Structure P
């Protein structure tokens with residue numbers, strides 16, 4: 001069963017449009033959405049969560065039309081981690097992660113023992129429990145990302161969408177975040193869909209790849225099979241070499257075409 005499916009989705013946002021977007025996101029796998037800047041990656045992610053509504057076509061989540069989901073039901077099915085951290089209020093890490101329980105609470109409801117157990121579990125999985133009482137804004141960029149992933153985990157959804165989770169992080173924190181997401185996927189079978197700019201991360205950490213250009217899907221499939229020198233030429237207009245070393249994909253850009 002597909003976790004998310006789009007069928008002939010057209011969507012106009014300002015001067016940009018998604019066109020003829022038909023794809024199937026596999027369940028319980030890690031999918032990377034890649035492509036040049038302005039290709040529609042984040043727009044597609046928002047269409048999958050009803051933040052943007054297609055002008056034509058339809059989105060299905062676990063074989064159910066997205067528009068048939070009630071708001072609470074959708075929030076209990078899909079967690080979305082956007083790029084922006086600037087909208088996060090002045091909270092401790094523990095308070096931030098507890099926000100993930102909001103879809104299960106009524107206004108002014110207090111946390112019950114089950115909620116507290118889930119919040120603690122989410123922080124343990126992401127190695128953020130030691131920061132529980134620290135203010136979120138005092139953490140490094142990498143630790144902030146892990147705290148935000150903990151909040152998404154506390155939502156207890158079967159699908160997590162992440163928009164550029166490794167952007168602006170140093171290489172050590174990028175690898176830390178990617179390795180943590182792989183472990184989460186393997187341990188809990190959560191479907192993870194993320195927008196990525198780093199093609200080596202997409203190739204070496206993800207099971208499935210969706211390549212976009214100018215609002216259209218160009219290629220889909222196993223990243224290790226899709227990412228070739230010809231692919232890089234067609235999608236990114238660059239000359240590059242792609243080598244496999246101990247089952248690791250190494251992409252070496254040479255020049256812009």
Structure Q
């Protein structure tokens with residue numbers, strides 16, 4: 001048996017930004033479905049320790065893959081570490097993302113906040129997917145997938161977080177071009193598009209969204225979404241349960257994005 005085969009006893013997933021929120025839920029669900037999981041965060045602090053402990057207690061094989069994924073110079077080293085410890089990556093989930101530094105009117109958006117959003121939400125995922133594509137395209141066999149976590153704001157404009165909307169629209173196009181490149185090689189590429197999800201990022205505005213859901217019917221499913229809702233969708237893709245879905249947007253938003261009269 002080759003060293004690679006000895007290391008790799010299960011499919012391998014790398015989920016960026018996975019020490020909390022949506023990313024942590026995705027990593028946990030993939031682990032429950034038999035994946036070895038590489039957790040990612042910018043440092044080895046309490047959030048990483050807690051996430052690793054949770055997965056290990058559940059009997060999930062997991063490692064820490066520490067690095068700021070908004071910086072392309074970190075990508076090769078992090079992917080090498082994962083492959084050395086777990087084996088070749090079968091599923092990459094580009095989940096790590098940030099909100100604006102300040103919620104302001106469109107005419108008050110500053111360059112630092114714009115660059116902050118673009119670096120983490122679009123530029124980082126583009127170059128990480130590029131490095132993954134070079135590796136995954138060089139081998140055959142097994143189900144392989146690339147999932148981008150975008151946002152309903154890829155299409156729905158918001159004047160008080162314009163730079164975030166622009167960055168999510170950008171990563172939606174990143175998903176499309178990588179689908180064109182990788183789908184002929186048997187790699188499934190999907191843009192999973194969350195709506196209003198209960199996370200640290202959304203906490204300051206949840207009360208307003210809950211009111212709009214209750215009073216205005218903002219979503220067809222009358223509740224705020226949960227990280228687990230996104231995790232189940234990603235796990236279905238990673239496991240190969242939706243094999244004819246590629247180059248597509250998968251909204252997980254309780255009907256938020258459905259056009260209504």
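Please treat every number below as a calculation from the coordinates, not as lab data. Just so you know, these numbers come straight off a predicted model, no measurement behind them. Cβ atoms are built from the backbone, for glycine too; each structure is taken alone.
Observations on the model:
- When FRET efficiency 1/(1 + (r/R0)^6) of positions 48 and 160 (r between Cβ atoms, R0 = 35 Å, to 0.05) is calculated for each of structures P, Q, structure P gives the greatest result.
- In terms of percent of Cα pairs over 34 Å apart, the structure with the greatest value among P, Q is P.
- Comparison of P, Q - label where FRET efficiency 1/(1 + (r/R0)^6) of positions 24 and 144 (r between Cβ atoms, R0 = 30 Å, to 0.05) is highest: Q
- Taking mean count of other Cβ atoms within 10 Å over residues 112-119 as the measure, the highest value among P, Q is held by Q.
- Taking distance in nm of label points 7 Å out along Cα→Cβ at positions 88 and 184 as the criterion, the highest value among P, Q goes to Q.
- Here the criterion is relative contact order in percent (Cα under 8 Å, 6 or more apart), and among P, Q the highest value is seen for P.
- Answer label among P, Q for the case where helix-only ellipticity at 222 nm (-39500 (n - 2.57) for each DSSP H run of 4 or more, over all residues; to 500), calculated from the coordinates, equals -12500: Q
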